Structure P
Amino acid sequence: MSTAAELPKPPVAKQVPKEMKAFGDTRQDPYFWMRYREQDPDVMKYVEAENAYSDAAFAPLKPLATKIYQEFLGRIEQTDSSPPYRHGNFFYYTRTEEGMQYPILCRKAGSLDAAEQVLFNVNDMAKGHKFFSLGMMRPDPKHQLLLFSTDNVGYREYTLQVKNAATGETLSDRIERTAGAVWAAGSQHIFYVRQQEKTKRRHQAWRHALGTPATADQLVFEEKDERYEIDLGKTLSGAYVLVNIRSGRTSEVRYIDAARPLDSPRVLLARREGITYEAEHHSDRFYLRINDTSRDFRVVTAPVASLADAAQWQEAVAPAPGLYVEDMLLLRRYAVYLIRLQGLPQLRVVDLADASKTHDIPFDEASYILRFGANYEFDSTELRFLYSSMVTPMSTFDYDLAARTRKRIKQQKVPSGYDASLYTVERITAASADGVKVPLTVAYRKGLKRDGTAPCLLYGYGAYAIPTDPAFSTQRLSYLDRGFVYVLAHLRGGTDLGYTWYESGKLLKKKNTFRDFIAAAETLIAAKYTSPARLAIEGGSAGGLLVGAAVTMRPELFRTVVAAVPFVDVVNSLSDTSIPLTTTDQEEFGSPLEQICYEYMKSYSPYDNTRPAKYPHLYIFSGINDSQVPYWEPLKWTAQLRRVNQSDNRILLRMNTAAGHGGASGRYDRMRESAEAYAFVLSTMGIAE
């Protein structure tokens, strides 16, 4: 990085102390004013000053960032196509063209040899917009109409429209501020979700009759409990539309006969506090993935007409120690369950005509990811799944469920060259503060000297029941090929080891996530993979909270921190129900309106715990239109950090003024953003080229 003498002085934010009170505890928030960008012109002036300061700091790094960007570019097929998948009488796929920022969605009728039909060229749709996202594309049951949604701001409020696939005409149907939609049978009705304007809580399901104005739409269901959100699904059988209602710990499903769209939704299984379930349909039965007798879930099945009677339930997948049921797929002849055994994903296949013909699909690597692919045909005897590891590029397989044979139909290519044999992947554990063993996936290029001199990047997330899976990354090679050790921490708060692993890292156990991460860092240092002077950490969103909490707890442990769209002002944000996602996030972190929760989260909230200290280098980036972590959180944290920092290390903020939570929408622009973060980390490690 440039020295302090080479740079202008960093921007200094004005302080307008505002008293914050709770349970007799008084705090001063000097940067609360940053929330009011529409009322106070100083907000955007400060954003511009921060971006200008970052521009100056990154100016000497442009050659390095450009080189890394070219490396990224060389490792992807710029002109490429996804594996086509069958849906009805069509084969659908997405392709990209060199130089084009956005994908092109296509299909072929009847055969892969048929002529290509372009459904959406997102590059054309994005013209004139600084940000553009095609949120969804869903053909109707007859594959004549295409339901699609768009967002040109980044705030994740989508406009829903319908396109005639044959003529290319966009119909008059237009519905604003939606968040997901499905077709009813017959292709004459659409069900969609609306969100509250300010809080963005997905609280209503509506029905739209094709060809009628949106003002005539009918409210189908409204969830009034603010802890819950809804989304819509449709069973693979096509028989039912599902209204999925979820809080952070409880769920309920309501269903509508897809052939009778005017019916009101019926409760499948009434919600019970603390019980979560999901539903699928087969023949005259529903299958439930439910955590009633085991927090790591089991699968039960019962007739549609009597599902509420637990005496009618039959157990399809019984609970067992170390077994986590993650997902399920029901085809006409087979049920396929995605499970984890001691954290390792597996696919279990059950012949529905003879349950004794059950088998698991074997995999060889010690650490990998596994996901269902595009499976849209209920009558299929073929399963599509995705497989990858830290050293194996993403691979798409078709698996013959009867013959038990697999065929790899596509593997991610690295045009500039890639040799997996040059790299090593290890699975080690770190003992957390309470003695719990936390798995770490460690990757590095062979020939590493374990003497503590290697640079290392430790990545974590640990929230919302989202696992941190060890997938392949072409961008990561720019670290590994420069001698980095790259580590994924499988922290409590995710479902890496099951749902109980998630529950032990939320609410009043949230600090376990941060302690796990610190233990991971200490383990890597003790084992001489790296040292504090060579250790960088990275996380985004809830992972930004993670690295923020870690650096305020142990600033001396790290050299560099990369925090993307970081959720760092925990107490203030969760105290304000007008902020998007606050009420639902209280199910994850707790409510500051309860004293025990207030005191607990105040003890770890990065913004509240930023004290005078020698902080490491920090690169913080966000989007002004972020609907999940408001822009002012990273803005306030940056100002607070810089005010109390006692080191000469650089603290930079980059605010994308044309994007939201996911950053830039174009693929090349996203790569440039990522290359800049890489250049920051490399430069702070003294690796300049």
Structure Q
Amino acid sequence: MERKPREECFFGIHFDFHAAEDSTAVGEHTTREQIQSMLEVVRPEFVQCDCKGHPGVASFDSAIGTHAPGFARDNLGIWREVTREAGIPLFLHYSGIFDMAAVREHPQWAVVDEKGNVSSNYASTRGGYVDGLMIPQLKEVIGRYGMDGVWVDGEAWAVYPDYSDAFLRAFSRDTGMEHAPENPGEEGYDVYMAYLRESFRAYLSHYTREIHRAYPGFQIASNWAFSTYMPEPVSAEVDYLSADYSPLDSYNTARFESRYLAVQGKPWDIMGWSFVISPVENVPSTKSACQMMREAAAPLSLGGGFQVYVQQNRDGSLESWMLPLVGEVSDFCRKRREYCFRAVNVPQVAVLLSTRNYYRTARRPLHPDKEHHAARGITQALLDSQLSVQLISEHHLGADLMRYPVLVLPETGWLEEETIALLTRYVEQGGHLIAAGPLAAQYFAEIAGVRLPHCYTGEERRLLAQCLCVEELEQAAERIQVSTKKYLAWDGFLTGLHGLSCPVEPMNGTYVLGELYEGNAKKGPSSPAATLRRVGKGSCTCVWVNTGEKYLLAQRFLLRDFWGGLIRQVFTPLVRLEGSHLVDVNISRKEGMLLIHLINTSGNHGDPHVYLYDEITPLYGLSLAVDCPRRPLAVEAAPEGEVSWKWEMGELHIALEKLEIYTILVVREEEGR
């Protein structure tokens, strides 16, 4: 039976068990009936199962490298046989440079830190691992079982600073630098970090090219490659993009990461964990169906696919009790498939996640932590204001930037001159730029129509751009004497902010939006919280205080309304929703349909003290106004059915009585569906 290519697969299920020395009877309890039952209950369009996990122990009888100590049956062979008969593509879970056995057996392949310590976990991208083990082992398993593809784990996020002999030789050869810097403050460290990234690109390009040369139809993804962890153009022969988000606060992670994968020009999906490992107790607990459904809604609403991660038993067999839960999630997704899968997002508000800024401030080469806090916080505030948001980087700017009515630059310390010039032209030609935070805003002070009592020097900018939390900011502020505590006044309320701010003097024709005070009252002197100036056909808004990390770590309605208000000063969204702030609104088009995706964000998904929940409170009485020049042929709610609507004078009005988790309003603009 013919199997679908990955780009046509919408919902899947991922299994792994990271075989190790305790895997002494792999396949002992694996049966055809067990896998057939799983396929019947879950009805996936693709399946991923274990081949080699982070311990580096293959879960099949490999003739290359380290394999499990014992095999009762050919576990992988049974999985392949059943999925082939069912016409379901089977992908491998294979750990890449995170391979404990490989570096134990071949320490010359390992990453070495600046103190000379040989890693017990990670292989060097410049060592012998990729040709000595990875490529031949993947060729072995593909040739033996006829696998359809691989999801390579332990990749971008597993890249660490490397001072192994092999890496240092390559670094000196390619850069001409005799010494590899060891500390972030050392001259040339940015060159060293860039070379770490380039080495990962070379490694990824090498093995994808070699595997495709041997097996042209084989499909490859590298977990987190070309995502927000690696926000750059796709430069390797990967066939699809994928990322598994954190099992904690998964929905907020998914709503950010999905927005980036959706603009990278490749088929993509998100993997959601079916369980949480509590950092308090360090034990796994299975999520409820509704919790997983909402996590699936984020990528689905942006045109992507979704897969659920379920652990295999230590012998590679299945624990079946939770599969009905995954079956419910599968049903939830499939009911929405025809309306969301591979739909094209309608540009509204874009947030610029600067690759330049991230790579210059990153603590690890390809694994952000606090580096994305500002962008995540502002994106979340915009979403909580019911704005449809996309996430882009510099390499997306050249492709018809004017399609985005509003572009938000979130608290960015470093921009290239080319990008500044491009954003200036964007404003002059009719775009609306919002530069958030003093570091980003000062780049545009001239067109923003403000005078700066003090413009940051290069050294001050360097110090402030490296501050990724309040504690670091306080240390920098003490050195350069900048203010870190202000109270934002907006729409009759005030809220305290512990972050960087900058006083400015607006010129004639520049509007002040909100004020910054010294205390929790409108007393004494104030400075603008934001300024707005019309420039050419567009506008430049500058926010003179940091708000992104503040909103991510401590949501407050005033910051949400502040950001929603800034956008609406210059832009009227295509869709305006009233009735609740607890709704994500994403807009897309597909086959003559305008699709309005509504996701209920209420409840505990962002509460650090609530990891599991089994109830999402429905929202009632939502109303939407939609710009719609012509009367639609029909309007309906998917998967619910009928919905109340009327059209008057180019505006469509929809009343949604109840929003459970994820509803798609389908506006049929053309014949054909």
Task: Structure (P, Q) behind the derived value 0.70 of FRET efficiency 1/(1 + (r/R0)^6) of positions 320 and 408 (r between Cβ atoms, R0 = 35 Å, to 0.05) - done: P
Task: When mean count of other Cβ atoms within 10 Å over residues 592-599 is computed for each of P, Q, the largest belongs to - done: Q
TODO: Name the one structure among P, Q that FRET efficiency 1/(1 + (r/R0)^6) of positions 288 and 616 (r between Cβ atoms, R0 = 30 Å, to 0.05) of 1.00 was derived from.
DONE: Q
Open item on the list: Can you rank P, Q by distance in nm of label points 7 Å out along Cα→Cβ at positions 96 and 648 and just name the one with the largest value?
Closed with: Q
Task: With distance in nm of label points 7 Å out along Cα→Cβ at positions 184 and 608 derived as 4.8, matching label from P, Q - done: P
- [ ] Name the one structure among P, Q that distance in nm of label points 7 Å out along Cα→Cβ at positions 32 and 456 of 6.5 was derived from.
- [x] Q
Task: Label whose coordinates, when helix-only ellipticity at 222 nm (-39500 (n - 2.57) for each DSSP H run of 4 or more, over all residues; to 500) is calculated, return -8500 (choices P, Q) - done: Q
Open item on the list: Looking just at mean count of other Cβ atoms within 10 Å over residues 360-367, which of the labels P, Q belongs to the structure with the highest value?
Closed with: Q
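Read-outs throughout are calculated quantities, based only on the coordinates presented, and are distinct from any laboratory measurement. Bear in mind that the values here come from a model prediction, so they are computed numbers and not experimental data. Cβ atoms are built from the backbone, for glycine too; each structure is taken alone.
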